[in-house]
Structure I
């Protein structure tokens, strides 16, 4: 099945529709690239006119040149510059409308493909699944400029960085619009399935995926670094709100499945992203209660204890891990010793 690795449950979606999702994603991405090409062409043509006009001003302002044409070219340069910057705002707004239209088209064509053979649950989850898959399948790395080959490795590196600089913002905008529509499909489904745990779990995953898109919106796709402070204030609010909505949905699951390790793990991830380490510790302690010898959880919990200055708890877990000869715990104590020397 498609995109199981992304965390969306496709078990309710018919096999036939999965192929349609792939085709629709392919068509949608072609249309998206066409949008980006048209706007890139506008910038290239406009900048070319500005450069040529500026060059004419420079040439006709040189000594011993006929200065009668100089005022004309200065006026043209001023008018071209003003027009270019005025059109930037118009075309940026138009591009956002085109991306939103693309998402609307994708939803519409997906619903037409479903027809009337699906149940309410299958209908909404199928459309949501298509949106989720589209959002996670598009990447700047699919653009020709990113994949262009050069004889010199340095040129290839520059080409990749240029592709990311030109296209990354638009790709994240498309991903955001797709995930918001995905969430809307889940919310509409709750009209008919208000207590369905799988729906709430899928909705929670969608909110978490949206938060990750906001988190990545300020970094290059080739980088793993993330700095919350580097986000704009608007994106910070969206990031936090998405995580809070995800927590609300996971807590609905937790109320019905209080000892479920997966639910507790997802809650722990959300709390970690919000830097709410106390609640993250509570989640991992509950996981450990139901799976005492889960070494990965014990290591994670020990790191949290040391980070939050709960050293006695941390050392107890470290001793247990050391006695069981768990690999990788040397790094745990090394980190503690390093921080203790600061």
Structure II
């Protein structure tokens, strides 16, 4: 039997340690065949909802809704929360896609853009007067740059008349966001939750719902036909979904979130920071490599992006022979960077093993 590979990729990523156990439980209970209108499914949704609220400190009045992916939520947010203008902080491929979705949907999309590897701090951001929504990316997966929670909170406090959206796809559940200062946030499960791709999680407050209802009922505008916010919202309050959902993934997410709650989110965050420090310290002192993000405070805690003097493909291939799977840079940086995940499923032992093998290269 071939030796098991260890994934340090930015998603899909290393599976959660208890994934097989939880998957077997789902199979044993035939969850792939149950009706999403059944009481059994409602209990699964409720359990996952309750565990995520505990883990991320989500207020009771906010809705937690499920979609096919996080990318789908970009479109849902624009359709349901923006009539005319949005404003986007762009510093990588995924924050740029959110901006492009808004433009494709016919909105007047403003942007403040920085090169890959650079990030945003509150004091430098000037929000256009008529923008209805501010789109932020807490963790830019392509460039390894984070936006600090405090800067996101300050941005909302000084723009209380605007909705603020937070992409936390490759960082949840690590950021300590105050959901009284965040109108909507979203993530997918194939990153730090250590599950296969196929489920997006959308968190929204009543201000977002009010905006969607206003656009539809008062303005007579289309807010989409599939997974509209009012429909998702009303169904979620009954632990239901408008269309047949990914029941298995919702179940698995609830089990993983429950396990994380047993460990405690504070302990998980401290361990994530400790592992991140190991990674960044290593590459700051390793000849032939450098940390892509210069400002230490803006370095991602969950996706480390490293510049390489040698072609990244050569490094990736050497590691692959050791069954250690590291990601390439994204887009134009594919050949000159590697990306290393520091997700919850990447244990300290795994990180130490990777760095030890890289030290031999």
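No value in this document is a laboratory result; all are computed from the given coordinates. Bear in mind the structure is a predicted one, so any value in this text is a computation, not a measurement. Cβ atoms are built from the backbone, for glycine too; each structure is taken alone.
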Given a value of 12 for relative contact order in percent (Cα under 8 Å, 6 or more apart), point me to the structure among I, II it was derived from. I
Identity of the structure behind 23, 45, 25, 7, 1 (criterion: P(r) over Cα pairs in 20 Å bins from 0, in percent, calculated), options I, II: I
From the coordinates of one of I, II, FRET efficiency 1/(1 + (r/R0)^6) of positions 141 and 333 (r between Cβ atoms, R0 = 41 Å, to 0.05) came out at 0.60; that one is structure I
For -26500 (helix-only ellipticity at 222 nm (-39500 (n - 2.57) for each DSSP H run of 4 or more, over all residues; to 500), calculated) the corresponding structure among I, II: I
Out of I, II, choose the structure whose coordinates give mean count of other Cβ atoms within 10 Å over residues 77-84 equal to 14.0 when calculated. I
